[in-house]
Structure 1
């Protein structure tokens, strides 16, 4: 049983469970995309205060938070092996409370989406469905789980394109960037967590293929990604975008170099953090497109 804890400990545990820092990054990404990519930039103050943008971000954040909860709910036993210090459910929160919060957050997120637009509503329903099946089943399967969670990362930008229907090309480029970097990071995290995943019967790529072949797949994904970025920049004749991609080549090249040499859990943890940094650089670059 979960022992009785002070209320502030309960709150802090819940904030860790929903990855509040990741949720803030989602909000920051959507607001920056709204101002820098969709615009007009000279009206940035009114854009930041737009109640529709607030509701759109709140809808996204509620569904993302619910996704973190259901993911941890199904992964308690595995996380005790892989990341025992990060286990929240069963330590700070009862399982029933976690599931109740999951359902309430999903309901609020979908309801807000329905209020905004039928298309946002459909994106929200798709996100909730994918998050459930990812956490309950596909996370333990090779590649398909990585693909789903990466697609969900991209949806936080795609929903802006669906709702505002302006600067769709730029929004989709950054959605593609988010998707690929997230996909690479998810596969690297599976390489980091091989021990716990194998113990509980998961069939992730590193377990099914081994580390060497999984690395080869990552090299292929990264090479295709870099090629597609420059082809897209050339087709749009956007010089600023091209220079941004050149700058991004530096940390991506370092990622590949460290990936070649990586063979310990600590190495893969470093690479996972490096992917986060690349994602952050990509998001900030919106301001110069």
Structure 2
């Protein structure tokens, strides 16, 4: 199949070459009006969303969903490559050449003379080669190289991991836990020092004298919590996503219980809703114990 002879092929499977031809056809002068006006910038959010949907599919364990979402991610890659080729920037082959060279260079224990007989040793070799490729001579340079567009929890963990490679790390999670407690106290200290109640909501406009300082301390608290999770061997992004899903599930169950009792959440007290929450939570834990 060529980019000028594209049709559904029945039982015949499409190849990567066919796929690239499809995208080129969409971007042709007589192709799709929507596709033709897209840019790298306009497609930025699509790439982010498709990556997260792929992660969600992986978490679901359903291979058909994983296959489908990986195709959507590949679409983004090929689309960007086709746009770049059209505009004379680079081609899909340039992308595959670049990533192949990177993998060969960084796996010098496979394709070169370095030795690595464990996953940890492989990471050391990878990091050494990566610093050489990027021209980094200091660990601080590796920190500034962490993309600022990453989700905050993920970026915080990556920064901590890279600092740890320089030895800037707690020997275990105990020190990190103490830091979490310390940061919580510092938030209370800032509020008390500025005559603010510990539990009232702050507003950036009316509480501008203290808002910025408290925001900074809350950031320190979250960063410390990420560090504690990391040293426990827990991925903070995954943990928070799991809790988010749990909250959605339990909140939905609370609403179902309320409606079954002829009540509406907006007309219930927090205490009444909390009682239903405890019921849902107890049932979930009971079901889990029963399954095991």
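Read-outs: derived from the displayed coordinates by stated rules, not from any lab. Values in this document were obtained by computation on a predicted structure and should not be read as measured data. Cβ atoms are built from the backbone, for glycine too; each structure is taken alone.
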Note to self: Of the structures labelled 1, 2, one was used to calculate mean count of other Cβ atoms within 10 Å over residues 30-37, giving 20.8. Name it.
What the structure shows: 1
Next item on the list: Work out the source of 25.7, 74 here, i.e. which of 1, 2 gives that when Rg and Dmax of the Cα atoms in Å is computed.
Entry: 2
Check: Once distance in nm of label points 7 Å out along Cα→Cβ at positions 54 and 182 is calculated for every structure in 1, 2, which label goes with the largest value?
Finding: 2
Check: Which structure, out of 1, 2, was Rg/Rh (Cα atoms, Kirkwood Rh), for residues 158-269 alone derived from, given a value of 1.11?
Finding: 2
Checklist line | Entry that produces 9 once relative contact order in percent (Cα under 8 Å, 6 or more apart) is calculated, selected from 1, 2 | finding: 2
Notebook entry, point to check: If helix-only ellipticity at 222 nm (-39500 (n - 2.57) for each DSSP H run of 4 or more, over all residues; to 500) comes out at -23000 when worked out from the coordinates, which of 1, 2 was used?
Noted result: 2
